[in-house]
Structure 1
Amino acid sequence: MNKKALKALLSERRELIDPTSHGFERPQGRGRRARGLSQQQVDELTRRATHTYNRLETGAMPNPPTDYLRQVARLFGLNEQEWVSLCRYAGIGDPPGPLNQDSGLEVPGVWQEAVDGLSHMAYVTDASWNVLAHNEPFARLFPGGRIPPNTMRWMLLDPDARTTLMEWKTVWAPLVLPQLRAALAVRTDDETLHQIAKEVLADPDLGPIWEAGGANIHPDGDERPLLHAVEGPGHVTMCAAQPLTAPGARLMILLWHPGKKKQHRRVPMLRASRLPDA
């Protein structure tokens, strides 16, 4: 727990909230005027016992319940980055899921410009795997440049994908399905993901793989065979990252290698050099 940072974050955001917006009257008469909501008003709005919020803000509440932290975060209008910081400062580590279920469904518009500036195939999807931005090299991967609206649905359920994604049944499907399962565990109310999972269960090829389970294997750094609509067979090396303001959204960069895959030494991990001792 980082009590100093916790108090600074909570008190600063609490003082920004106008009490009258929640039906409270501002104190009248002489004396110092406290800014924003009082700690007692926070207890009233969250329907908690008196001094509950004071214990949280002062760091006197070890391992606070996630549901209470979420309640306070939503009351204070925290964004997703602040939500992560709140959980870390409170001593519970990274939050078990996004602050709001609709988080991860939009990213700043500048991501399109960022993707356009990449020479490799690149695209951005939201937390439901809907494509939000892509560049021209990625469009060339598909016949006629027809980008699939949802990459998860396309990879698993589109017949064309089972040709484009070479060795689909043994290489792609077993590694993509765990990503869908992991996303559903966090985004329990995501209608798009639930519908995809329903169709997966009904698919004769995917159903048995889904039922068998499987570990969540992240694609970052992985290499897989692929049939390019223009350049023919080859393979891609995948780089994956997440926009900080959109949990569950992802930036995918695909490094294209045409022709038969060559045996080569795996590129070592990047790590900063240790500074010499003084």
Structure 2
Amino acid sequence: MQVFFKTTIKGVIYMSDSAANKDYLKLHKEIAKQVNSLIDQVEFANLALIDGYLQEQVKQKKPIASVIDVPIDAKQFFGFVQQIAEISVGNQPHLQETMDAITTALKTTDETEKFIEATKCLNSYYFADFAERNSLNGAIVQFLAEMAYRPYIKALAKLLDEKVKFEGYNHNMCPVCGEKARLARGAEDGKREACCTRCDTVWEIQRLQCPHCKNEKHEDLKYIVAGDDENRKLYVCESCKGYIKIVNLKDQLGTPSFFIIDLETIHLDMVASQEGYGEEAESNSKVM
């Protein structure tokens, strides 16, 4: 039996205690609620899904959204952008000018189509160029695009859930949208499941293994608990310096929003960074 080290970080300041973060969470919860309400408006009438082909992509660990062209109606997408923008301005009025500038720039069909294609493949170069051309904040532009795209990728995930099996996938990227695993939960029989914070897909990962580099050396794997909350903690790997957040959702009522849980546990990301884990640390470990 493998034994894991556990480190407890005392004196952690929870971001959720600050007024600014409560406003931040309120905004994102409203956006998440709106995104979920838009899923039923998405239709994939012309999307041909061949079960065997899709299952082969999962076997080869290729995110399904990267090998099929998700059909998006430009007019509908623009409407989603406007709705997300309105919610953002309702919570943060100072964004009015920025949101107006973005929607004005998207009013041409050609620009909207480019915007959609960039969103599908997370083309940050396009968003940076779009922002520069229109004197906008690139991060806000990309966020708005991503939130408007989520009803589509969530609808696709919901559709694929009935067609594709993810048994044996055990990868650190979502098998549907390709988002890197950030969150995991306990499952039946002591198993562990990764939970996509983008499209809500759930798949099994190995419990006694780093989800990123597959390291199984028990001396390299440990838990870090921030404060006294044992239900939300970090599972870190000393080999690749990667981590994933482990949450206990057994007592939570209703269907959880992994996106919101990810935001509510942002203090764990801060602890991970302070302790030397994360993408920057992973990159450094590869060149050392």
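Here, each number is a calculation from the coordinates, and none is a lab measurement. Model, not experiment: these values are computed from the prediction. Cβ atoms are built from the backbone, for glycine too; each structure is taken alone.
Data overview
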{"quantity": "Identity of the structure behind 16 (criterion: relative contact order in percent (Cα under 8 Å, 6 or more apart), calculated), options 1, 2", "calculated": "1"}
{"quantity": "Computed -10000 for helix-only ellipticity at 222 nm (-39500 (n - 2.57) for each DSSP H run of 4 or more, over all residues; to 500) - originating structure among 1, 2", "calculated": "1"}
{"quantity": "Identity of the structure behind 3.4 (criterion: distance in nm of label points 7 Å out along Cα→Cβ at positions 195 and 219, calculated), options 1, 2", "calculated": "2"}
{"quantity": "Ranking 1, 2 by percent of Cα pairs over 34 Å apart, the structure that comes out highest", "calculated": "1"}
{"quantity": "Origin of the value 22.6, where mean count of other Cβ atoms within 10 Å over residues 171-178 was derived from one of 1, 2", "calculated": "2"}
{"quantity": "Structure (1, 2) behind the derived value 1.1 of distance in nm of label points 7 Å out along Cα→Cβ at positions 83 and 259", "calculated": "2"}
